[in-house]
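Please find the structures below.
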Structure I
Amino acid sequence: MDNPAAQFWKSTKKDKVTCYLCPRGCILTEGKSGFCWTRKNVQGNMVLTTYGQASGFCVDPIEKKPLYHFYPGTSVFSFGTTGCNLACKFCQNWHMQTPEAIEKITNQKQKASPEQIAQTAKELGCHSVAFTYNEPITFAEFAMDVAKACRNIGIKTVAVTAGYITEEPRKDFFKYMDAANVDLKAFTEEFYHKLTSTSLKPVLETLKYLAKETNVWLEITNLIIPGENDDESEIHQMTEWIAKELRLDIPLHFSAFHPAFKMLDHQATPVQTLLKARQIALSKGLRYVYAGNIVDAESSTTFCHHCKELLIERYGFEITTYKLKDKNKCPKCQTVCAGQFSDKPGEWGSKRLPVSL
């Protein structure tokens, strides 16, 4: 597994290679890495320098991803590598994206094979494996191989992603994923350009692709940052777009911002801002809208969209009440709750402790 050849690139003249995994389209000369620091030109070939490497492993509740309608109550084996194709000024894991962090992980002697990761997840009683902590698109080939190994032994896979990817790789990458939480960071090109050094359009294309052309279970997260993307008109536009261009039954999570990295001068998101955003989304017809990173019973509870019966009540990441019948039906009116569910929550066990291979 020594720096295997990467996919999604082409040769150009004078020993340069062009990466087309994401819209950046980095052109790499010999020995140079792309913006994400993980894809490198080695003798005219592009290699993935973080294949088989991991910055950490942990067993989490699936609700932490956050996924509320994908086998709630089960455990997920979470891991990531390093590197990112975005440059978010509010990144919570910025320390994992530095050249120093990437050099440290790529120099690790011990590597984890896709089969080892899949088998460890199974031994720990996890229902799924999540590619998280950093952007999984940057280690797409490794994630895809892990997903194949998981599928062979009945383990689901989850991509926690910003969705910044081009058309052909998008199809290849998500072909192996069972669920995805896409971080829709805002609904203006200005925000994406100023605070992430990317653009909004490719993310919207990823969302439309997942919602309309795949069987990947999709949930969306929107981190609300005071003074940047908390304007009510923007929230109206974003939720109306989701309702019209995607589906009404895609869960939407509004998440509270906490000062981090280059945005320590911004205040944390007021609870009322999140609750107001939730009400706006519900007014557009979205059926499952949640507020995260706060403690609020109603905004973390799943209700039947038809009769408003309480279906799944949560406290933090723990399920306190579970009423779905026949896997996905409201016990009162028999309306189907959108998602993927088991006969009972947590049937795969719950060993939620830090682990290492």
Structure II
Amino acid sequence: MSSEKRNGLIGMRVIATLGIALYHFELSFPFIEGKQIMLTAYLFVEFFLVMSGFFMAMTLSRKVKALHRVMIDRFVRLWPAYIMGLILLPVVYAITWFNGDYVAWLKDGSHFKSYTVELIMLQCTGLSGLKYINGPAWYVSAMFICTPIVYIVVRIKKIGGVLAAVLSAIIYLLAFYYLKDPDMPMEGFIFGYIPAPLFRASAGMLLGVASYSIFDTLKLVIERMPSIVATFFEGIFICCIFRMCYFRQSSFINWLILIPIVGIIILMMAENKGIFSKVLGSKKLDYFAEISYAFYIMQSFCSNFLSCFLPDIKQPYSTLFYLALNFGMAVIVHEVFERNISHFLKKLYYSNVKV
């Protein structure tokens, strides 16, 4: 995440990553026997989608880039950690069910087709029937594929923000009407052929574009806001986000989370006076934010590691082991692979640019 100054989105990014990781982990290892307390924590993904559209709009408003350059930038940013998750996760499956024979696992069933499509971040096109190997990585694929749509809307200067808001609302409504499922399943198709993940990603990212338009209009007003007022609204937005993600059943009303998500992104980007923004913008969270993407990518590997090799481990030890393993894997993937692969790709694509 880049911005001109530190802000609370650094910490919000860490919180959202942790929330999604714990949500997926609880599907296999419930915190409370017979009850799932994070049933709607998948909505934290919307924070990343909206934030992605926001920063894309902000970046393009400051420096115009050709679409192919934007796509390459995204690929260089997303692919290195992503590819390590895809390579490492089947190791668990191969060891568990195929005596360590990685190739045998790939050849079994439809794995090879899914693996090939996922390799280039195109699994959300439906080419492999929306069958995922690294399930949580659907978000990365969908965001990458939807980038051209968002790019076109951003480039429509005068009405881009309004158009983005309208399109976002229409897309969400169509998805909910057609699927009739508040969880918006990641293996469904809208109208029988449009992948649901692309609906969700495009709607969230376009909402981010609309959010940037609001931010650009209200920035000076918010900057003049008294710190106590900023703190009050920050607290309200954060409490609403948490309330929507915890101790709730699936319901269409949970998607009201989009309002506080938009609010907290705009508020924290426009000012740094609120107490929550200052705490969440602490330098102590920088490294956690830096490895948060690798943490997100490796959550499935770590969860499956416990499911395959330590299936009988009880709470709270399973959660503590999972978080420690996920953090350790995130550090390894980020430091050893993500940085080096990113550096290599930058040199490959931008050989005339100092990196």
Structure III
Amino acid sequence: MTPTPRADAPRSHVNSFTLSFTEVARTVRDMGLLHRSYTFYAVFGAALTVAMAGLVTGFILLGDSWFQLLIAAGLGIVLTQVAFLGHEASHRTVFKSGPANDRLGRVLSALIVGISHQWWMTKHSRHHGNPNKRGADPDIEQDTISFVEEDAAQTRGLIRWINQRQGWLFFPLLTLEGLNLHYRSLASLVTVGTRKQRWTEIPMILGHFALYLVPLFWFLPLGMAFAFLGVQMAVFGVYMGASFAPNHKGMMIVDADTKLDFFSKQVLTSRNIRGGWTMSILMGGLNYQIEHHLFPNMARPHLARAREVVREYCAAHDVPYTETSLIESYGIVVAYLNRVGLAARDPFDCPERTALGR
């Protein structure tokens, strides 16, 4: 097995490692990989606009027809792609100006997708700062799914039953993730959002649902309208979850008291997905998760070239660089969640811990 940087490594080693990564960052900058890619985002944004216009046109032309469920599925896919673009804007990859990126992200996330931009930025920034770290990464906090054994062992009732078989239930549960994202983002604005955030984003989110639900229930029979909404939400939830889950789930869990240098922290907890440009479009650039975490403000078209630099650096320093196929990553995620879920069956017989140093 390729050795990994130790949590108890001497400070001089960590400093040397950090200085070496500084050279990599300089190489990436000198290659121009931190430059904006206005052409890509203009073309991509235009393509999403055309796709959305096509869905609206199809909705109008089909009228009272169960083929509308195909439009619903297409809408779930397009809204996920819009969310990917909003994610990139939140990392300030689209424009040079921070406020311009924030405005774009807010419109895309709140008005078009119906999710709070501020909630997403706060949650996602915490994740980037400490991926897969206990007590610091919100993406592994206890929810319906448990991501660490201690959480699974403490669950009760229906959640415990789900945790006991959560690997197999993961993808079916993702059909509800769209509703969960809408609810949690709006609830966060109401409970912890600032007055400015509430007055800015809540009207936009309400506007999203008005523009979506009023025509839906006005033009379609009640049962068909609910079916349309259900299909769209299910496709959106599965697509979002299936794009984000392969990136960290099943990778190393870092204990709360473990200190890692920036490079090790990001690389050892992240997984890339093979597939080149096709996968980059399909997953919104999240297939280059390692490079995205190392250079979060890097435009999507440059991530592939950055991958070559980072892979070479990892090989030279004996740092594991994890890259799998999409299907293989799903198998890893399901197996990992099932292994964690064993703790919900017998809290005194937890599987082997995956945390660093355990």
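Can you tell which of I, II, III yields 130 when volume of the Cα convex hull per residue in Å³, for residues 193-328 alone is derived from it? Computing volume of the Cα convex hull per residue in Å³, for residues 193-328 alone on every structure in I, II, III gives 130 only for I.
56, 40, 32 is what came out when Cα extents along the principal axes in Å, for residues 121-272 alone was calculated for one structure; which of I, II, III is it? Considering all the candidates, the number was obtained from III.
Quick one: Rg/Rh (Cα atoms, Kirkwood Rh), for residues 73-112 alone came out at 1.06 when computed from one of I, II, III, so which one is it? The read-out comes from structure I.
Source structure of the calculated read-out (helix-only ellipticity at 222 nm (-39500 (n - 2.57) for each DSSP H run of 4 or more, over all residues; to 500), -7500) within I, II, III: I.
One of I, II, III was used to compute relative contact order in percent (Cα under 8 Å, 6 or more apart), and the result was 16. Which label is that? Corresponding structure: I.
Computed over structures I, II, III, distance in nm of label points 7 Å out along Cα→Cβ at positions 265 and 321 reaches its largest value in I.
Read-outs: derived from the displayed coordinates by stated rules, not from any lab. Remember, it's a predicted structure, so these values are computed and weren't measured experimentally. Cβ atoms are built from the backbone, for glycine too; each structure is taken alone.
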